[in-house]
Structure P
């Protein structure tokens, strides 16, 4: 977990209301071990955020990614910009694989530097190479 950045420092570098595209970094995508979530640069269609006052809106669309290893029930998407949530929040997301299409949910927890993605049932994600898609949007209050 990262140390929280100062809101004054962050707000000076990024004006309120400006959408920021997050630069590609494979470390921004993870899974509960021993599963791996492999996301190539071309798979990231959208990964962007906007800050308005103390609220971040994070939007993401990941296509043709791969889940590998031993199945687990959690995927992680790094919260960009050094921001940390001040409170929990959750929102529905869309998940697609060879097994089918379904809704799941994305959630943040106070002080944790990742968004946690779950299937609606919280069952394991299917291990299907190159065919995992997820997209959604989440708003949360920042520290």
Structure Q
């Protein structure tokens, strides 16, 4: 299995194999996050749970999604829009797909260094914070 193949055209079997053979997972709230808890760790790691760092921002409270082995990096309570348990907004910016989700937009989108709009609550989680969490887990 070649990682480049997975990036360009992943299928379910490849994603499951990738998670099974990983020591840990770094992801937003996502399907790989669920797989990290559901798939047993490979025996070579000699541990029961696989580490999973979930970068979740302020959309959903961590107790709503957190599973065994997960470390949630969140910003719940740091901004007015997510101080009462999450904002639950569907999108950061409106898309041209006429979906109802266009009515549920982030209140604080900001441009990142790649010229993309992302929720401010996600930008508040720094790379340094992610690195420190990795160091704590390995």
- request: Out of P, Q, choose the structure whose coordinates give helix-only ellipticity at 222 nm (-39500 (n - 2.57) for each DSSP H run of 4 or more, over all residues; to 500) equal to -7500 when calculated.
  value: Q
Among P, Q, structure where relative contact order in percent (Cα under 8 Å, 6 or more apart) as derived comes to 28: P
- line: Candidates P, Q; mean projected area of the Cα convex hull in nm² computed = 7.7; producing structure is P
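Here P(r) over Cα pairs in 10 Å bins from 0, in percent, for residues 30-109 alone was calculated and came to 18, 36, 28, 14, 4; which of the structures P, Q was it taken from?
Of the structures listed, the value fits Q.
For distance in nm of label points 7 Å out along Cα→Cβ at positions 78 and 118, the calculated result is 2.5, so let me know which of P, Q that is.
Working: P: 2.5; Q: 1.2.
Structure P accounts for this read-out.
A short reminder: the numbers here are calculations on the coordinates, not readings from a lab. In this text the structure is predicted, and so the values were computed from the model without any measurement. Cβ atoms are built from the backbone, for glycine too; each structure is taken alone.
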